[in-house]
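In what follows, structures are represented as structure tokens.
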Structure I
Amino acid sequence: MLQTINYQLGLLHFMHLLVTSDGHIDEREKSAIYQLQKEEKIPHWLLDDFEDAISTRSEFEIYMQGVEFLNNCTEDEKLTAFVHLYRLAESDNTVHIREVRFLLYSLKSTQVDFKDVMLIAKMVKSRQAAAA
């Protein structure tokens, strides 16, 4: 699936907020972020521009911009983004309450059904386990 720039930027905004929500970025989270950027073919220049842009923004501004980007995506792109975010939240083997709140609030803001995210995430996990 060809991903749009809105998808990539929305994903970057929400990834940043998710991994910083518990106040600590674990090595497993860093690794998961790298793998996700690679998997979604997010160009280095886009990541650099994103990091420059958020350096002067508040958490709320980053969140609102992320919502705007994702709300300009297809339903499949939004669902895919939240599956990635859910998996990222699990990557350090603990899901902090702030990560849960962030995900639930974000799902509501983008009108994505949590049940759909869970279903797809379980399918992805099953495929990965079968491939291993």
Structure II
Amino acid sequence: MELTNCKECGRMFGSENGELYCSKCRVDDNADFKKVREYLYDNPGASVQEVAEGTGVSETLIIKFLKQERIEIIEDGNSILSCERCSKSIKTGRYCEVCKAEIKKELTQAVKSLNEGKGSKVKYHSHNNK
């Protein structure tokens, strides 16, 4: 366990497994998510503004849930979320499926390249200064 500051409220807490939020902020976040999820269940296709007004949860937090892939937009061609790499309209997350696949491929190649580099032998040359 390491001491860290909560990313939301700034309070210091004991973080296990790299947690970023204190227990109070996690409980609040889960309660807000539950409100949003239930509202969307009863009102499918509602806009972010309608969800915010109906739940009291901020639009910023609703967009955060979208980026975390906890909820998704039903309609195609929305103007709420765009891929952070190519700017294509997306329904959830931070990247479109094409960019996700490209990023995965690039990371796989980078790891492979790093692993191959570890296997190569480095030769040293010593200088004897007598």
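FYI, it's all coordinate maths here, none of it is from the lab. A quick note: this is a predicted structure, and the numbers were derived from the prediction, not measured. Cβ atoms are built from the backbone, for glycine too; each structure is taken alone.
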Original post:
In terms of relative contact order in percent (Cα under 8 Å, 6 or more apart), which of structures I, II is highest?
Top reply: I
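Which one of I, II has helix-only ellipticity at 222 nm (-39500 (n - 2.57) for each DSSP H run of 4 or more, over all residues; to 500), as calculated from the coordinates, equal to -15000?
Answer by label: II.
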Subject >> Winner on Rg/Rh (Cα atoms, Kirkwood Rh), for residues 52-107 alone once structures I, II are ranked, highest first >> reply: II
**OP:** Figure out for me which of the structures I, II the number 13.2 belongs to, where mean count of other Cβ atoms within 10 Å over residues 4-11 was derived from the coordinates.
**Re:** II
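For which of the structures I, II does the calculation of semi-axes √(5λ) of the Cα gyration tensor in Å return 21, 17, 16? Please report the intermediate quantities before stating the final value.
Details: I: 21, 17, 16; II: 43, 24, 11.
Value 21, 17, 16 for semi-axes √(5λ) of the Cα gyration tensor in Å corresponds to I out of I, II.
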